[in-house]
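**Q** These are the structures in question, set out in turn.
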Structure P
Amino acid sequence: MPREVMIHPLAPAGEPIPLVLVAHGSRDPRAQASTRALARGVAAARPGLDVRSAFLELAEPTPAQVLSALRAGGAPAPIVVPVLLTRAYHGRVDLPAQVAGFDCAIADTLGTVSEPLLAGLVRRLREACPEYDAVVLAAAGTSVASGRATVAGVAAELGRRLGVPCEVAYASAGGPGGADAVAALRAAGARRVAAAAYFLAPGRLYDTVMSDALQAGAVGAAAPLGAARELVRLVLAAADAAAPQLALTAA
């Protein structure tokens, strides 16, 4: 990707505003490693920027620990970027509760339909499976209607971009599961169904839904977005959009 040239917004003291990338967290160490790799990619795209990782649960450091360390070190108020693909419970409730009492701005989640998100999903899919006539968009799952609508919207746009049918599959929250989605597409006439990954990092839910799809006959399963250059772009765009919140707070 072209090197990011936008200068990150400055705090009143002239220092770059730090970024705190907050992911869900997992018992699977691959998930934390993926988030830290993304943080390194964001820092590389904006040299001199202080980018840190935090996790809502199942791993440390927590957002409060990172924000406390920044405050103790005299850093400017940071921008907190939720490394989440839907604005469900963790984005709407959990994260704001965990950063309550700290001077910071919270960016939007990363899953809204956008060119970088679609490009990242397509690239990961083609890396895993260059030929297919239908696609399953595999996601973690949520019981929140707005979150499910987000995933459905991304699936619709992904199908339009690829020119093939696209069905959503969930690892949890009541399905349809990976096998259900593959079966529905095959019943409609598809012969080579591939699974795209609406996941930021590997872990139990990713493994569950992808295994389900492959066992049902999917011809390939894409890797999570991870530290993809497209995700780096999304993080920086979300941070830039949230920066005015800090200016309003300081005014």
Structure Q
Amino acid sequence: MKKFGLIGFPLSHSFSKKHFTEKFAQEQIADCEYDLYPIENISSFPELIADEEICGINVTIPHKVGVMTYINQLDEAAAEIGAVNCIDIRRENGKAVLKGYNTDAYGFETSLFPFLKEHHTKALIFGDGGAAKAIKYVLHKLGISFLVVTRKPAEGTILYEAVNEEMLREYTVLINTTPLGMSPNVDSCPQIPYEFITEKHLSYDLVYNPELTKFLERSAASGAAIKNGLEMLYLQAERSWYIWNS
């Protein structure tokens, strides 16, 4: 039996378990299972991977950084972003050899790229938490300059109050990395002047539940192209499967 799974805490619900369980059934992939491993303290991780049937692990909050202590190799994206969300486990002479990847970057870039137009050269990133790390990496890779917008003053960021008509004329890619608008708080959204958004804007929300967040709804009402984070999630999952089987 090949075992795969997700570590994090808490793990009350999981897109990954549903996705892979359905994938194994639909594609008739035998002798594979995907489980949830709610680990409160990352120090429990070596005990988990001592199970020689475990071949691959996805990682979610709060362990994307802490798990790096146990990784033998990092891919370029994971090293530069400073976070791991996919681990490939190979056994050599009875010892587990772990390589860490960041599939957030792959999922975001692949889902964003088809929407980009020539005038999309500058972006505003709303929020500066863990989710923003991969976004910055991808924008840098694509040659899109960006500003990070936060609620509280922090080095290298601007406040929401600074986002005005003039700035929105220049920054036409808008990316929400905060949980604002996520169910059940569906009426919340980044506090920006939506009346200055135009058809030249692209608004991308990492939130996917609901599929149409208030941020996307208000952006679309002003003419912007919109995209939520659901495809990014599917792409991340499929990238993990590719990594584990390549």
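Just so you know, all these numbers are worked out from the coordinates, no wet-lab data involved. From a predicted model like this one, the values you see are computed outputs, not experimental measurements. Cβ atoms are built from the backbone, for glycine too; each structure is taken alone.
**Q** Starting from the value 18.1: which structure in P, Q was mean count of other Cβ atoms within 10 Å over residues 109-116 calculated from?
**A** Going through each structure in turn, the value belongs to P.
**Q** Looking at structures P, Q, which one was distance in nm of label points 7 Å out along Cα→Cβ at positions 77 and 197 calculated from, given that it came out as 2.6?
**A** Q
**Q** Now for a different question. Here Rg and Dmax of the Cα atoms in Å, for residues 85-204 alone was calculated and came to 17.3, 62; which of the structures P, Q was it taken from?
**A** Q
**Q** From P, Q, which structure was FRET efficiency 1/(1 + (r/R0)^6) of positions 149 and 189 (r between Cβ atoms, R0 = 25 Å, to 0.05) = 0.40 calculated on?
**A** P
**Q** Can you tell which of P, Q yields 15 when relative contact order in percent (Cα under 8 Å, 6 or more apart) is derived from it?
**A** Attributed to the structure labelled Q.
**Q** With helix-only ellipticity at 222 nm (-39500 (n - 2.57) for each DSSP H run of 4 or more, over all residues; to 500) derived from the coordinates and found to be -8500, which of P, Q does the value describe?
**A** Clearly, the read-out refers to Q.
**Q** Given 13.0 as the derived value for mean projected area of the Cα convex hull in nm², which of the supplied structures P, Q does it correspond to?
**A** P
**Q** Something else now. Work out mean count of other Cβ atoms within 10 Å over residues 141-148 for each of structures P, Q, then name the structure with the largest result.
**A** Of structures P, Q, the maximum of mean count of other Cβ atoms within 10 Å over residues 141-148 occurs in P.
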